[in-house]
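Bear in mind that the values in this text are calculations on the coordinates, not laboratory data. On a predicted model such as this, the values are computed, not experimentally measured, just so you know. Cβ atoms are built from the backbone, for glycine too; each structure is taken alone.
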Structure P
Amino acid sequence: MKAPAISLLAGLLFGAGLAVSGMADPARVRAFLDLFGAWDPMLAFVMAGALMPMTIAWLVQQRMPRPIACEAFDLPGTGLLDAKLLLGAILFGIGWGIGGLCPGPALADLAIAPSEAGIFVVAMLAGMTAHRITRG
């Protein structure tokens, strides 16, 4: 029971952070990505501000023998850049630029602007399903 409560708390904290920072506002995201127009650097400061707590979290994690709510850490490995990763990153960037949303903010926006975010979430889920069906 401890892990679901921690997961819920982490998700609520993440969603609140997205909303407060403006990362869940598609117009602000598009303005951040508009480097040659009306560029808004606000999200660059948000991302830079996230580096310090994440650095601390990695340092704490390295000293922990195991997580608080699980048996072991499940950390991604490192690998080489390949065509699938590059294509995925390009598609993600295009989608982020067009929609002004990515998965986390889109889910958070379901509570703020459900009709607009809902379209994005349905398209995102369709893409995830298509990937699952076609992956090799």
Structure Q
Amino acid sequence: MPFKRFVQLGRVCYGQFGPAEGKLCVVINILDQNRVLVDGPEATTGVKRQIYPLRWLMLTDYIVDIGVEPKHATLVKAFEKAEVEKKWKASAWGKKVMAREIKAKMTDFDRFKVHVLKKKRNQLVARELKKLKKAAKN
């Protein structure tokens, strides 16, 4: 089967656009083929219960075990029980998003320090490579 991620109740999504941009949310009801009702939970992710177009969401691999339109407290318990935040931060996608956020918050001086460190690392690598090539010739 080519698809593994389906729009379903409890599917955790990553917001690409709109109010949930850059945040995780959970599908709590499917309204039609283009729109879903999502909820954060707000205390954890900062996303309020709202109608969201599917085009603005990216489906993740994580699923929270819930019913149709659960109460907020029920959603919070299920979200914490599934350890979605922990799994998200450990995933490659989550790490990439965090790195992008950190890079966006860097100042000019921070970018300069990174440049200097990369330059030193490249010099060390080049020096070791030169030693290996010289040892291979002998």
Structure R
Amino acid sequence: MAELTDSEINAAIERGHIAQQTEPRADAVRYDKRNSRIVVDLTNGCTFAFPPRVAQGLETATDEDLAAVEILGAGYGLHWEALDVDLSIPGLLAGLFGTKAYMARRAGQTKSPAKAAAARENGRKGGRPRKQA
């Protein structure tokens, strides 16, 4: 394995400093029981909130569990000790509320008038069309 040079190490440290100054990180976090939202104040002055029921591991958490949230890793993550749940700030801001498999299952649960109409139409035709090999 190749060893890192001092210049490569210094460049990596500099990239880390730049990331800390430019990437959004959590400055404070709280559970808003009244509105059922996790509220994250970011270091850039913005605030981000999301309903816990959409996040993997928080779907059935109690108010007390949700209120016991803490910030991890210089503001790059949120952690619920009692629930053994960790969520990343960059992931949350990108709309990722869990693993790829979890997000795929959630996408399949989406309800909309268009989806309902398509399901009714498929039902009239005898059900979901078979996949072609």
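Which of the displayed structures (P, Q, R) returns the greatest value of distance in nm of label points 7 Å out along Cα→Cβ at positions 9 and 49 on calculation? When distance in nm of label points 7 Å out along Cα→Cβ at positions 9 and 49 is calculated for P, Q, R, structure R comes out on top.
Out of P, Q, R, which structure matches 14.1 when mean count of other Cβ atoms within 10 Å over residues 57-64 is calculated?
R
Work out which structure the value -10500 belongs to, where helix-only ellipticity at 222 nm (-39500 (n - 2.57) for each DSSP H run of 4 or more, over all residues; to 500) was derived from one of P, Q, R. Clearly, the read-out refers to R.
To which of P, Q, R does the computed value -0.31, -1.32 (log10 I(q)/I(0) by the Debye sum over Cα atoms at q = 0.11, 0.25 Å⁻¹, for residues 33-104 alone) belong? Answer by label: Q.
Structures compared: P, Q, R; top value of mean projected area of the Cα convex hull in nm², for residues 65-120 alone, i.e. the largest, recorded for P. Using distance in nm of label points 7 Å out along Cα→Cβ at positions 25 and 113 as the calculated read-out, with 3.6 as its value, let me know the right label among P, Q, R. Here the read-out was taken from Q. Comparison across structures P, Q, R (criterion: distance in nm of label points 7 Å out along Cα→Cβ at positions 17 and 97) gives the highest value for R.
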